[in-house]
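Values quoted throughout were computed directly from the atomic coordinates according to the rules given, and no laboratory measurement underlies them. These numbers were taken from a predicted model, which means no experiment stands behind them. Cβ atoms are built from the backbone, for glycine too; each structure is taken alone.
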Structure I
Amino acid sequence: MISVNNINFNYAGQKRLVFDDFSLKLEENCIYGLLGKNGTGKSTLLYLLSGLLRPTAGSVNCDGIATYKRQAEMLSRIFLVTEEFELPAIHLSEYVKLYKPFYPQFSEEILKGCLADFDLPADVHLGKLSMGQRKKAYIAFAMATNTQYLLMDEPTNGLDIPSKSQFRKVIAQHMTDNRTVIISTHQVHDVEQLLDHVLILDQRSVLLNASMQEIEEQYVFEYRTPQQMDADVLYAEPTLQGNAVVARRKEGDAETQVNLELLFNCITQAKI
């Protein structure tokens, strides 16, 4: 389990706190969607969880180990896919040879499967790939590390529409009972079918911390005509199909698919 305990954090030279007495617990066997407006600390939180940043107060622990200490035992359990990254101009096989020893659970079989799912050759030259292809190779390696915790910052940025579908397939196929995946994204429609749990951050606080099942049980997401608008509607947006609404789910209402974009707009405008 990853636990964030009453942390404060601000960047050097800046007075504004990104996090102020912030706490959070992340359970195993779950795919989290980490959402929030620009500047709410999503990427910062991932860097704190991976130990690349250190809180100015409080603690961040991964299975009881303080992440900022960057101990080998902890680092072998966690992998961060950053939004911006550089890969050396070498063959993937050389890259694997260099970095595989740091991850005891590394799986050549998973790597091979992910590359196939992404329509990439088994031993690509990383320096000759387009940006989207490099992102896919990077994600394939990340999945192959088989770490207990996988943190992903805007993983679908730079991917075309078919590749986004391949991304969802790769994540779903290689999710295991003891793995925790945290996906920070603005592209909510790219990942909403994958998620078990949703976290929405505001400045220094968590606006929503709920499972997809809890959301489906409490709310409906649908289109309504002006005549169908009633007191149960919490949020509405006009569309060509009618009003897209988030409403309280009443007894007898059918379960609807969660619309994360609507939910996000509803939550951040303090309608729930």
Structure II
Amino acid sequence: MPHTLASVRDTVEQLWPLAGAESWDASGLVAGDPEATIERILLAVDAVAATVDEAVDTGADLLIAHHPLLLRGVTTVAEDRYKGALLARLIREDVALYAAHTTADVVADGTSDVLAARLGLRDARPIAPAADGVTGIGRVGDLAQPTTLGQLARAVADLLPPTAGGVRAAGDYHQPATRVAVCGGAGDSLLGTPAVREADVYITADLRHHPASEAREQAVLGGGPALLDVSHWASEWLWLDTAAEKLREALPGVEVAVSELRTDPWDFAILQ
């Protein structure tokens, strides 16, 4: 029996329930006919021109993006604006669009969970747990072997796909690191949580000047981690392979591919 967009949506929302979405989020079906047949799915972090083109060119029936195309208020889908142009292209080419954003952040095997597992963190638990105590934003756990901040930064750089920004560190290169907190995507809102404050190192993306500076000043007084700031795209890209495997298991007969395109917005950096 062929899979329809409606049945695929049901499967996606069993894997990444909408009930787990943050109140500000816009996870869910963005475009597509629920009765359309789905034979091929493309997974990507971002719905941008390059990944939409890839979905069309490879014959995908559904593009599942981690980041919602319509996260913030939109008052026009005119085709002289990029969101309108992307939606029009998807609709004309019969490619559906679904966003699995914070729904995929909070679950077991979600974005932060995968990052924690790839780093080898033991007994990883949410930084900001949900009521069930199992799901939630971020993860914190212990490395199997103590290391240093510098060695950990090198390991993170080797783990993640390369980007112009690389890995930035705040802290002493030689300071010890055992307990590590991670949050895929932008995580400076968690800097003040007890689980992050008690970690030796916090790995996340999009760290802004003032929150990072304040966290480092607090750490000098005793009460805060060293920081590793990575690419937002790269920190969440690792999850795509895990998501693809889950979809293949749940949707026999559907081809599921992962986009290898780099959609990090930065192209190069010049060191001073």
Structure III
Amino acid sequence: MNTSLRMMKTECRRAFGSRLFAAALVAGLALALAHLVTIAVPYGTGDVWEVWRGGAKGAYPFSVYNTWMGGENSSAFTTLYYFLLPLLACVPFADSGYTDLKSGYAAQMISRAGRSAYCAAKVLAVALSAGTVVLVPLVVNFLGTLLFVPLLPPEAAAGTFFVGPSAAFADVFYGAPLVYCGLFALLTFCVAGIIACLCVALAPVMPNRFLVLVTPFLLCTAASFVLAGSGLAGYAPTEVLMPAPRFDVQPAVVAVAYGLIAGAEAVAIARHARTFEAL
């Protein structure tokens, strides 16, 4: 095994084996299970929803696609999960770049494997741990909802599904809903990684570990407030990841915007790597 692969294996082991990764995962799963208990279980078993379940009086029965955490946008646990998502993504390992610099660990690893190998392994581990910790609770919630609510195809005429006809990929949602969920799972994984890697880019210029950890969350929250009420509200990180969108967005704009952010992070990390001795 070459040096780069060993470095990647070491960093991923540090990321996925940390207590912070476990804590963030438990927090996300707690919100996912709370949503399951308060939304999916009552829909699937409660007497008040019996008419909807049976399709009586012309009502289209509730489906997994408008019941799971990603399929509705009005419950408190859904709102809280997506609000906290940037923080959950950063908690597992995103601040390790800062702690490695301050402890001297980074200098040791760079002397052994080189700056490029260390930085690539760090970015990979941070991005994978961030994507995993935010995606697993959503998958668990979706599968748990399947135990109580049928996997009926979404019906636009029912008026109970949160994906409007002008929403991004609406044709995919009503034609191949599992593919639609897969697209948003991939988007969530990638954006969570981009958010967490911002910590790596900022680590050399931040005064303390706490600021490294919370800055992406604060920036995402600020973006939501600044964009709220404008035509760009749907592009805030806490909005763009929701499969049940509150606002219409253009997929090309999302790809370009977050691609530019990822590119800026890559440039910053590469620059810090080249000037490591001066940090």
| query | Taking mean count of other Cβ atoms within 10 Å over residues 124-131 from the coordinates of each of I, II, III, which one would give 25.2? | reply | III
| Which entry (I, II, III) yields the derived value -0.59, -1.21, -1.33, -1.45 for log10 I(q)/I(0) by the Debye sum over Cα atoms at q = 0.15, 0.21, 0.22, 0.23 Å⁻¹, for residues 116-219 alone | II
| query | 11, 28, 24, 15, 12, 7, 2, 0 is what came out when P(r) over Cα pairs in 10 Å bins from 0, in percent, for residues 44-171 alone was calculated for one structure; which of I, II, III is it? | reply | III
